[in-house]
1. With mean count of other Cβ atoms within 10 Å over residues 133-140 derived from the coordinates and found to be 22.9, which of P, Q does the value describe?
2. Where does the value -13500 come from, among P, Q, when helix-only ellipticity at 222 nm (-39500 (n - 2.57) for each DSSP H run of 4 or more, over all residues; to 500) is the thing being computed?
3. Tell me which structure, out of P, Q, gives 12.4 once mean count of other Cβ atoms within 10 Å over residues 149-156 is calculated.
Structure P
Amino acid sequence: MLNRLRETIESYFIGKPEAVENMLICLIAGGHVLLEDVPGVGKTTLAKTIAAALDCSFGRIQFTPDTLPGDVVGLSVFNMKTGEFEHREGAIMKQIILADEINRTSPKTQSALLEAMAEGQVSVDGNIYKLPEPFMVIATQNPVEFLGTYPLPEAQIDRFMMKLSLGYPSKEMEETLARNMLAGKTLDDVSPVCSGEDVMRLRSEASAVHVSDRVLEYISGIISRTRQEKRFALGASPRAFLDLTKACQARALISGRDFVRPDDVKAVALCTLHHRIMLTPEAKIGHEDVDQILPSLILTDEVPVA
């Protein structure tokens, strides 16, 4: 089923295979994804293709400066006939959410996603409403646009399991993309290959993947080094520790194993941690790069043999 899901996504999204694998890892691990890249590289296409390949309800929120928190989580509306307030659902009450251009809306509206992403529920006028399962937020943003945008605060960025960058496709990929367009191949042709129940079963199987004490210590050592690194003003949080562990379990499951290897940790550590790290002012002035410092920290610890 995972192979069919991957093949379906890659037949409509023409891009890097590792991006598709990382998206599937987050889906199985129960995490959320932030897609950040320049315009036109397929961020929205990838998110919509994954949603179409799953037989799950899909909601899209096109964030703009005038989007209100009530548009996201819902609001209470007074019913003149019954004389009571009724809850009107917001766009968040779906299983797969595409939060498009999330940095274009105000911080107040951005914060409406915090409870939903962390706890799988929303609070409206003192009432709590559970979100359907499986629930996953796929957010997109463009890093090159600054006018009229609101950078995500660290508290919200930390709730994304991974931050992915797609990059430009190769020459061959772009030619394939053009051929698909000329042939009239659209996302409307995507057929679901699994259901929400299948996703929940995969999540249950992933949570049962064995993580040895040595591998856990290996992960702990990487997290600790991000907090001790003098060039980092902010290291990885305990949530990052848990997310990295769950991502490793999901990758092991995708690879057909019931145990986590150190290779799983090295494969997902960078995209799980780099968006949670904040450089010191001195490091920024020195043009340091988190993506250059992190790999050296990951390779510092001795790799466990079992």
Structure Q
Amino acid sequence: MLHHRKDLVDLLIAELDDARNDLFVHIDPKSKDLDFKNLHTNHAGLFRVDPIEVNWGGYSQIRCELLLMKKAKEQGPYAYYHLLQGSSFPLKSQDELHTFYDTHQGTEFIAIDRNLSFRERVSHHYYFNECIAMKTRKQRILWNFSMKIIRLQDKLNIDHFRKFQMSFKKGFALWSITDAFLDYVLNHERIIRKMMRFSHCGDEIFMQTLVYNSPFCCKLNFIDEEFSSSLWYSTWVYEDVGLKRNQHNLLFCDLDDILNSGANFARKFEGEDGIALINAIKDKIHGKK
């Protein structure tokens, strides 16, 4: 899922450019600096996913993920499907990653958080969830009106999620899943829409809730171990005590922690240290000094 920073996108695609990989790319039509025709690979397959406008926190994020899954399934099947964003980067070489997922074939790498305090994201209906970012005056008006509706639902003790009779789960939004579970997700697209159409930041909920309430729960890497269970490194995993960190961006001082984390991927590299940090990671995983 891409929407900006062609410099980071080019680094990511170059690192994934391996004949064993196919890349499925969705570029938000709002993007001003990304165009599919300007993306290139020499070895990996590169496929365009028909673009839809994606808004942070809205159901459009989930819809975009489903479009990516469908496109990949049309071209596949594959042993594993990995959801990445433009601010992501792998922490291991392609040989290491392919060996790892071959060895762990059948395991689902989906992060599930212990914290269940976000259930209101699905128990209440956020009717204007595409306006969460509130970038325009109209969006701010609609979102503020939505908040009034939320407060009313809260007073009336309304719980829209209860009817699905599922255990609520939440976690980190990026994942690595098998072909079997991808089939399961696509076969449950209607229930996903019913549960998540008016959710708040449902991209952190729908995969976690679906897998936890499915036969695939026993195939999870871990349960209730956010980040480590999906093998992603992110600053959300620890508190930034004494560090000036903007938008959870990784800093160069994180390098040792990142490399020693055992994770397969990391994000976000959008800060001032991002490019230098990626280059240092590349040097390490490719054995350069």
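1. Source structure: P.
2. The read-out comes from structure P.
3. Derived from the structure labelled Q.
Only the coordinates and a few stated rules stand behind these numbers; no lab work does. None of these values were measured; they are calculated from a predicted model. Cβ atoms are built from the backbone, for glycine too; each structure is taken alone.
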